[in-house]
Structure formats: C-alpha cells, structure tokens
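Each in structure tokens, the structures are laid out below.
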Structure 1
Amino acid sequence: MGKFNILCVMRIKNEERWIDSCLKEASKVCDRILIIDDGSTDRTPEICRSFPKVKYRYYQRKVDELRDRRELLQWALENKADWILNLDGDEVLEEGAADRIRGEISRLDPRDPVYTYFQLHILYMWNNPELYRCENSIYGNFWISRLFTTWGQDKGRLIIGATGHGHNLHANGVPVNLRGKGRKIDVRIKHYGYMDFELRQKKYDFYQKHDPQAAAAGYYDHLTSEEGMLLARWTARTKGRFCPGLFIKPVGYYQFARPEVAELVPAQAIKILDVGCGHGNLGAFLKSQNQRREVFGIELDQMAAAAANNRLDKVLVGNIEKMRLDFPVGYFDCIILSDVLQHLLSPWDSLLYIKKFLSPKGCLILSVPNVKNFKVINHLINNGNWSYQDSGILERGHLRFFTVRNLQEMLVSVNMTPDLITGVPDPEVPDLPSHVETNKMVLKDLSLVEINELRTIRILARAKPCIPLAKSRGLVSIVIPVCNQLELTKLCLESIEYYTSEDYEIILVDNGSGEETAGYLKNLENKRLIRNDSNLGFAMACNQGMAAARGKYICLLNNDTIVSRGWLSHLARHLEENPAALAVGPVSNHAPDHQLAPVELQNIHDIETIAHHIRINNWLKSTQVGFLSGFCLLLKAKAKKIIGGFDTRFWPGNFEDDDYCLRIKLAGFELLIARDVFVAHFGRQTFDGEKVDYNEAMSSNWRRFREKWGLPENFNPVQRRTLADQLKGRYKKKQLFFPLCQEDDKK
C-alpha cells in the first residue's frame, strides 16, 4: 500500500465529556490532529495536550466557524496533508474506522484518485449514549462530506465556504472548489452533541438568537422535535468477518462440484483462483485433472472455508468486496466466480479489482442466475410479484440480477471480452414456440437466441482481458486523398493525432482543392504533401500516396473518417497474425453490409463510446471476406509489388476498391475485416461537395468493372463477394498488377 498521511482538523469548545474518546479513535486513523479551541473553560485543553499527535491552538474570540475552518484548512496544508478528516469534539469514530478509511484510500491512484472526498455516516446518539436515531429523517439517514484529499488539487486556491445560512456560524466540511467527485464509505461516526435534552435546548436557544431568520423558517426545529422518532441500540462491528443471517446456507449449498463450470476451464490453466469456493469440490476436481495445478480459494463462510482447506492449496476467508489481496498482478491463468456476483453490492467494482490478478492470456469464468428465465417472467406478469426463495434465481440473498446482455455490458465496462456465453437449461421450462401466450403475457416473433435465453436457468460466461496492444513494429504510412472538405479533413487529422500511438507518417494528396484547403494543407507541419492541380480521381491519388509511402504498412484513409482509440494497432495486429492476408479494413456506420456496424451514430461525441464497445466485445476477432470498402484499408507494403495500385479507369471513384480487392484474392491472398475496430465514416462527402453525380459515377464504374472482368450485363452486384472463386485460375499474377504513378511527391 502506498504511503499517505491523514490529518484530522477539529474546532472545539468545552468538550471534556467526549474529547478523550474522540481523540483516541481519531489517533488510530490520523497521523496528526490539529485543534482550534475557541476558549474552553473546562478540562478540554488538558486532555487535548495529553495526546502526542495533537497540535493545539487556543483562542478566546467571537464565534466564527467559517473563520476557524479556513484557518484549519491552511494549517493542514502547511503540514502537507494528503487527506483531511473533519471532526467535532463530540464525535467518536467507530472502532475499525482506521482500517476502512485507509483501505478505501489505498485503492485510489494518487495521480488520478477520481474520488476526492468521502461521505461518512453520522449517527445521532439520543437521550442515551447507547441509542441512536434510525427513522427516515435527517437524523436516521445522515451522510456528510467529512474526508477529502489534496491529491490533484490546486492547494493554494482551496477554500472552505459558508453553508448559506447563519452567516459564519456554519461552514462546509470540504472546500467548495474541490475538484473530483465523492462517494459514501461505510464508516460510522457517533455524534453525541445532541444526546442530552438540555444541550439540544441550549443549542436551539443559541440559534434562535444568532440566526433568527433560519430559526423563524423552522431550520432548527429538529433540535427539539422527536416526531416519528425511532431508536436503535448501538452494536460495535467486530473486526472479524461475519455473515448476516440472510446469507446463512445449509451445508449442501457449499458442496456442488459444478461440472458445467469446470468444462470452461482451459486445459492449460495451471494457477486458478476460485472465488466463492465453498467446500472446495470444484477446485478439487480441477486439481484431479492436472496434478500441477495450484488452486486457491476465497470463501465468505468460515466453516465452509475450513472444509476447503483440506482440498485446495490455500483458502482465504473474507468478503471479496472488502479484501485486499496480496497476489502479484497477473498471477492467475483462470479466475472463477461461480454464483458470486449476484450476492455483491457492487459486482462491477469487484470485477475491476479481481481482473488485475489475471494473466494477459488468462480467462475469467462467471456463473450467474438468469433473471430473463421464462418461469420467472411468466410468474411476474401473471401474478404481479417476485417470489423470493431460499435458493434459485430469486434467492433472498441475491442483491443483483442479470440477463445475458447485462453480463456482457458489465464485462465490457471493465475491459473484458466475452469469448463464450452459454447457459444451463432449466428443466422446468419446456421447448417454446416463437409465439407464446400465457394469460396476461404474450411473446411474439421470438428468435432461437431469445428462446434459448428464456429456457436458461443459469448463464455461463468465459471472458479474456483486453490488455492494450503494444505499438506496431514499424512505420505506417497513412495516405489521405483530399479534395476540399476542409472541416472534415481537420476532424480526421485531429482524430489520428489523438488516437494513434504507433509510428506513422501522413501523406496528404491534394486533388485540386481550393485556396483555403490547399493553404491549410501546405502549412501543416510533419505531413508530406502531394499537390495535384486538378482532381485526378480517388484511385490516382491513392496510387500517388502509395508510391511515396515508406512504411511497413500503408493505410488508405478517406478524409471524411474519424478514427478511434487503438484503431491502427489492432488493424496491424490482424495483418501480423494472418500471413495470408494482404489487406484489412474496419467496421463502420457507413459501409457495405458485411462491414456495417449495427449502431446509430447521432453525433461525433458518440464515436469513442461506440468504438469501445465494439473493440472490447470483439477483441482481436476478424473475418475473411471477398472484398473491402476503400474508406479505410490497411495494406502490407508488399502489396505494391504484388498488386500495384488502384486501376485509374474507375474515375472519379467507386469500384476501384472492389477491383483492387478482387486482384488481391485472385493473387492468392486474403482480405480481413477487423471486427474489433470501428472507424466512423460520413460517406460521399467529396461527391456531394464537388457536385459530382454519385449515382452516375456508380453506374459508369459498375459498367467498367463488368467490362474489365468479362461479366454479363445482368450480373448481380451481390455476387462480387464470391467473384474471386468464379474467376480463380483465369489470370496470371502479372495480369493482376497495375503500376503506381511514378511522380515525385511535392512537398
């Protein structure tokens, strides 16, 4: 755990009754305690000075909480506080607060903590030091921001603000200009300041006098009101682990071997972690398959864990949501969470934490009940309620419920790609037709996938971590033909600069743009520019760029595209891992059907979110196809020698990419679609901008394509996907070659 300090700041006066208990617990949490005393006349100063962690300032001056809180903040900053805890002298942290607070902080990255302040649970002790209010009121559900960090803050500008009433009598617990967001943490503070009726009445009278406006509005009525009051007795939470009664299970619950889960464990997995291992029956079976296997278990129930100790290499007892594991990062080949996630308050956070211990080529195996089960839905619709049970899908101890889609989305949210999702059939749900009617429920046009999910009682998933790919091993030449469309060109170039970490060069081929676009391109730094006086067409522009390219790979990219994170490394990875492939393209919102992503792109701000989901859900997946669209095409550089360039007869554009891909296939090479790469494409922008008849160009070039390849006039364009198979063996490689232009690039 990284080292950090916590400073406590307190503003007190005449707190001899509770200050000793307050400082004892605060000393367990904090490295230093800074106190401003506003003129105590009892033993408070003596008690405070007896604590070695206390630094003490004593004043006798007019009450001004805002002034004091601001002084305490500056004092804490002078002492180089990492975290600052704000307490009153009549507040006592519960035992064990130190572990919980430091545990929460230790999970944060000091460079980017995300959460910069925590809300703590204040319990108002009432009329008795062992009783606290628990009704649904300001007293029973009071969480307040009391703990904040200076990490990532402009410390010189932090300022405590007044609460907006009572002038300077009340101040906020954290700076008003603190950057970041807050969250609740399960830490309780016993507040004794309102415990005695006489003290509450005294405070009420004080505020009536010093804050009459808020008092007249009833703001302080809660001090003397006990309307609707409910009291509960305080019980200290032990440091040891405990299991609420709701989760106590019969012995048989922990003894399932789960063969359907074991089937998903790869044979090569040696180091395995079974979270929720029960008596260790599953782990014992996995060890029996391979004596080299090392199986660790984590189990909440202490008695079940004791039984598992006899079967597994090591068993840890505890709640996975609260544990801090000492395993090295990437230690396990396989991590199993079988019927665990539904019991967790935050399964998302638990997956995020547990995946750090998974090796890059490891897998995560999950099993969860399927709430989209026909029996469950039918009962809900026709009977109007969930029927909670001692076991099963609607077990009383389940806190979360899942469908296949929910499980997929949760995995994607933590950068895990599901490579297998299956299910255990429910023996109580019969085969279902595509149309089902049961009393009040009607299900229509059900697909086979939907029927299978309705018949599933338990969802099984296997997922792999999406570790960001390393940079490609060579220069990539990105060739971008441009004919005006300046704003789109800027968006394209900006996205490349922002989302491309590989070594690359950009070759811009200006196809006769006007003065504004031409001037912009000419003034760009670190870009190679080829300038044509007129529009020579898309094919010629690509050929000029390819001729000038120096990279190991060549990317032909339209200027009306926007790329996304990891686009180039993933495209290059597919070519590296497929020796027979010569070209690869992404999926997009504007592309032929086989490259079309099923998304609705409302605005450019959605692009990265869409790309992320596609990237993670289809991690390193590719498909062999018959042709690719030329809006984004990554080629191996050797394509220049084997195929050459685009055939320039296809002017101004359309079918030059089909022709090029056909020649690649006829030369014996493959074409791939990278299913994990999304590139946004506006489409037809140059045609529209230059007032070129798109349909006429499409028709003319389709005729040229048919004539070149000897296809009949009634040839169906859809058949070009398999055209390479039809024409196989008819052409020699030299007949498939089209020479690149030899002009020098103009810079």
Structure 2
Amino acid sequence: MGFFCVVTRLTKFAPFSPLLTSSRPVVSVQADVGSVPMILETGQLARLADGSAVAKMGATTVMATVVAKSRSAVQPMMFMPLTVDYRSRAAAVGRIPTNFLRREIGASDSEILIARMIDRSLRPAFGRDCYVDCQVSCSLLSLEADATGADVLAVNAASAALACSNVVWNGPVACARVCWVDSRPVLNPSRQQLEMSTLNLVLSVGEHRRIVMVEAGGGSSGSCSLDQLYACCDLAVDSAQRTLDAIKQLAARAGKPKRVPSGQLLPADKPDDLTGAIQLYASATLGELLLDKDLDKMAFDERVANLRHDTADNLRQADCFQDDQLRFFDVAFNDLLKKALRDQVFNTGHRRDGRTLDELRPIDCSVDLYPSLHGSALFQRGQTQVMCSLTFDSRQAAFRGDMFSLLNSGGITKEKKFMFHYNFASFATNELSSARGIGRRELGHGALAEKALRPVVPSDFPFTIRLAADVLESNGSSSMASVCAGSLALMDAGVPTKSSVSGVAIGLMSKQDENGNISDYRLLTDIAGIEDFFGDMDFKIAFTSNGEVTAIQLDTKLLGGIDQRIFRQACERGLQANRNVQRKMAACLAKPRAAIKPNGPVEEQLPVPASKRSRLLGAGGLNLKRIEARTGVQISQLDDTVYSVFAPNKQAMQQARQSLDQLLADNVEEEQLEFGAIYETKIVELKDAGLMVQLHPSLAPVFVPNSQLDSRRIAHPATLGFQVGQTLLVKYFGRDPVTGQMRLSRKVLQQIGPAGTKKLGIE
C-alpha cells in the first residue's frame, strides 16, 4: 500500500520536476559494432538545444549538441558557416587540470585535431540549399581507462544530434576505427593493440556505404601495404554502416521536424537568367584563359579577377538586373568558372596548366641549404615551395604531455622525441595578414606530416628531432610537399631512416545524375590550388620507397561521399605518382648521410659508480649545474650508474669531459683508506644535522651525522663542544652502496677506544 502511495505522489508532483517535464521521452538505440555495443540516445541531456545526443561505448561517453540560427545577410553565403568544437572534461578521467587555474581553459592540440575530424565528416552533408549558422559542440563526459574511441564516438554523437535536430542537412554519417594488428584488422582496438598496430584508420561513411572522410596513419610499429589498408577499410565501412542504420533509427523515433532556413541568401537561390548573362559576357574569355597553359597562378588569378570586375560593370551598365539579383553575381561567376574548368577536364583530358590527368607538376629539390643547420631541404613542386629545417636536441627537449592530456587524448606514449611543425605564412599566397598564432589548419597539416614520417624514424635514435616546415609558396598540396621536404631533411641530417617518404594529393571531378549518384568522374594527380577549390575531393596519401602507406587524409565535398572503387583507384594512382616523386628525390639524395654533420650535437654515456655519484652532483647538484652553465651541455641520468652527456657540438663535449674527468678521477689518498681503520680528521663546518670533516686536503669534506657523533642523542654538534678546526677521531666504514657517501663514525670509538689511529696528511 505504501508503494502505491509513493507512485501517486510522484505522479501528482511530476509537472514540477525538471527531469520529468520534457516533451520528448528518452530514446535509445544500440549498434552492434564489435564485442562492446555502441548506444546512442537523445531526450535526456541538453534538451533546449536544437539537437542533442549521447554516444556510449563501455564506460566512454560523449555528448554532442547542435545550435543553428538563421541570419539575414546582405550577400549570399559562399560556404557553410559550421563551427565544431570538441572538449575533454577533466572529470572524465578523474583528474584535476594541472594548469594554474585548475580548470579547463583553451583547447589542446588533440582536441583541435578531433574537432577537425568531426568537421570534415559532417560538412559534406550540408548542401548549398541548407547553409545556416551552425555550431556543433562535443564534450567527453566519461572515458574508459583502456579506450581509444572517444573521437569516433564524438563523430557519431554529432551525427546523431544533427539527425535528431531541426537543422536541414543530408546526413547522417557514421564513423569507425580499425587497426592492423597481428596480420588482421581489429575493430575498436584497445590502447595496447593500437600500440602494436601498423595502421590506425578512422573512417566516416554516408549513405550507400560511401566514404566521406578518412584519417589514417602508420601505427607505432610501422607502415602497412595497400592490401592491408583495403581490408581495414572494408571492416570499417561494415561497422560504420551498422552505426549509420542505428542513427537513422534514432532520428525516425526522436527526430524533430526540419526547419527550413528563412531570411537568408543561399547559393541555390541565384537567378538563372543572371547565370546566362554572365556566361554570355565572360564564357569566351574564360575559355581562352583556361587554355593558356603559360599563365602561372598569379597571372591567371589576376586575369580572372579583371574579367570578374569587367563582367560585373557590364551587367550594371546594362541595367538588366536589380540590386538584389546582382548580389548573387559572385556565386554565379564562380559556378561558371567551376563548370568551365570541369568541362575542360572531361572534354580534353587536360588541365588548366596543360598537364594530363595523371601528370605531376615539375619537381625540384635540394638539401644542405645552410651550413649552420643540422639538416635542411627545399622542395619545389610547381608553384608550391616548402623549406624544411631539422634540429637535434637532447632527450630533455622531448615533448612531454601532462597525464590529464594523455588520458583524455588516448595517447600511448608519455614522451614524443619526434615533432613536425608546419608554418604557413600569408606571403605564400601574396596576401596581407597580421601576425597570429598557429591556426587549426596549420596544426592539422603538421600532424598529418608528422604521422607520415614517424614510422621511418628509428625509435632508439638518441636525439630529440624537430622538423619545421615553412611554406614559402603555395599553389596546392603544401602538406604533401612538406612531407617530401621533411624526408629529405631527415636524410640530410644523417638520421638513419628506414626509407624515404613522399606524398601527393589526388583530386576528383565528377558528374552526378538526378539522384545524386556519380555517373562519370576523373581522377587528377597532384592537384593545384584551383583544382582543390573547385574539385570534389582532396585525397592526400604518403608512401615509403617500398610502396607502403604511412599516412592518408581524405576530404570530400560530395554530398554522398565516394564509393570504395574510387577510393581504391585513388590509392593506386597515389602509389604510381609517389614512385615518380621518389625518383626525383633520390636524384637529389638517395639515402641518409652516413653520420651527423660536424656541426651537429654529440651524445656520450658516462658511467658513474655509486661511490662517485656525490662527486659528480655536488651539494644540491652544484657541480652539474656549473659544468652545464660553463660548457652548454646537458647531463641527465639514464639509470643508477649511467649518465647521458649531450653537447651541442664536439668542442663543448671536450670541455665538459675534461671537467667531468677531473671530478671523477680516482684519488690516490682515498685508495689508501682501510675499512674499519681509525683516522684523525679536522672539522671544517658545523651544521644542524652534523659535522663536515676533512680526511685529507685532496679529498672533499665528508658529512658525519649527529647520530654518529655520540652514543647520546644530540640536537646540534655544538652541544658536545665541537669547533671548526678541531681534530676528530672517526672510524671509516667504506662508502654507502646506494648513495656513494663515505661512512664515518665517532660513536663506535666511545666503546672500543682510539687505538691504532691513522693520519692522511691532516695538519
């Protein structure tokens, strides 16, 4: 009876409970994607947002929210204003942030890279008829200790949130991770499996098993073959398709009615007669420009800009269109340029710069640019130019992430001794720009290049390596040019790489039927900037000289993505192109230099017995600090008896070794000391905890603690009447095997007496 009373009360007061007032019930679906199912649900958290969803797998949980706003614009939007953020919560791993404020502040590198992955998966599903200000926010709420799939869950949660929201889009999409371990593909790998893998693949699919986004790299154990890549892709597509079906089921049960954007100027709304007028004025001149293969990027852009300006003036003078129609001029002109560029590719088999579809741009490369650099290379491909410089430093210069960041990002190693930094200056495209910090694009391109080169760098290389790639000219595929320049710089510096690495970008131009299916297409090798801008795909792929894949990044603009047939053909085209690039690179530098350059750093291992450790360190490490400050070396401890000495050059190493040899030189007087013998010493200093006594002028003072001065417990040596300069009889017990300190005792002499006292030159 009491139970029913409680239920009645809950029912009576239910409208006042914030957890029970939702107009939407909590809806949950399950996707069988391996041993641990993925659960997608909506209707419980963040219900005031336009869309929200939660993705769970095991103990890992990610929440995604969607907020979209229509805006009145003077000009039509030329792109989808989509903002994606991903943040990890400290509570998700049971830690407190280690920064000064002890709270989450700016996004970390790993969070930015995950946000880019989500963006690249979602953006192709927004057509030109549904551009709207949209913000997708993903939050990691809980993380399983051995999990690596928070980024995959974030993509799926964001897709589910959009599918259930009132935002118009052409999704959903779904994501999966597969790695290659023990000669087989593994779905949803653990951290241990990921550490042993030779491929880490993250893949997003859309409808009809079409690929929308790929992010792949050689795992911690090396690179993989194309056949292994294809096997992993097949498994990833199968898994992602099951997740996609679950998202569609969730949207069917809990989705909101779609809200058609209002009050906005969309590219799809451009007047047809405006397009015809622009074509009448500009198509002939535009066709001539596209056929003039002698025009470089800057000249072509200038001619097109002049044509754009003249066409707009002619239309205004003709007074055939109203101002609200002319607002779509840039959209219509770009559509005309895009169509003309594509028609040239399909009709002639040649591109704007005169190349065939599978032809590379001219390549020129050089190494050893400046004598003071540890390694350097300049790689030129067409009008894309990248200069890469390499710097060696000590082990202490390695990047060390804090524990909170490592846990949240799914990191495997606590220390990173190989780093690649990508810098893109505004002058590379002849543009004005103020100085700013690193952007998301630069961070993403640097991570891709690092992923491409890391498998060939030996893990036991003694130095920390930093590659800095500066893009000096850019006309497409600067990230893959950075990979080529980085590989040459590694070999120029004498790093014993397992192979050289090169990269190339493959593009796509396609035709679609009325159902959106690809009816015809052309693959373009080594795309230039205009082909990237007006093309349908940017497929970056890096290979070793042995034909193994080290990194892949696929972005597409097609609403439905590309099928696996096109993906495989692009991989084969990339392999063929990279073989040609490798030949050009080998003509410049075929293999790594036999040794590091003379101006390079030097590292030596210094064995230090425990008995001499105190000599090396000194009081508070003063001896080491003095040597480091005077010579510029860095000394670090490898184990109990071995130290590493890093010097920026051979001269600094010679100076440091002289100082170290003097500190660690065997002392004749110490060799004369006998275990258990009694010696006369001189007090040189009184401390609160004991005395500093000297056995011989050539020996360093030795500390005698209060506990060894008297059989009674004393608080200070002065209580026994000791003074500086006074002689003191002590018994010698050798050195401590752990600390290496001499062991002297006066207390034992109070029992046995001072018979047999010896002197070592104390006056």
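Here is how the numbers come out for the structure above:
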{"read-out": "Label whose coordinates, when FRET efficiency 1/(1 + (r/R0)^6) of positions 133 and 197 (r between Cβ atoms, R0 = 41 Å, to 0.05) is calculated, return 1.00 (choices 1, 2)", "value": "1"}
{"read-out": "Which of 1, 2 yields 0.35 [FRET efficiency 1/(1 + (r/R0)^6) of positions 189 and 525 (r between Cβ atoms, R0 = 30 Å, to 0.05), calculated]", "value": "2"}
{"read-out": "Top of 1, 2 by mean count of other Cβ atoms within 10 Å over residues 221-228, largest first", "value": "2"}
{"read-out": "Test item: helix-only ellipticity at 222 nm (-39500 (n - 2.57) for each DSSP H run of 4 or more, over all residues; to 500) calculated as -10500, pick one of 1, 2", "value": "2"}
{"read-out": "Mean count of other Cβ atoms within 10 Å over residues 85-92 - structure with the largest value, from 1, 2", "value": "1"}
{"read-out": "Percent of Cα pairs over 38 Å apart, for residues 333-716 alone - highest-scoring structure of 1, 2", "value": "2"}
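Just so you know, all these numbers are worked out from the coordinates, no wet-lab data involved. Because the structure is a prediction, the values reported are computed rather than measured. Cβ atoms are built from the backbone, for glycine too; each structure is taken alone.
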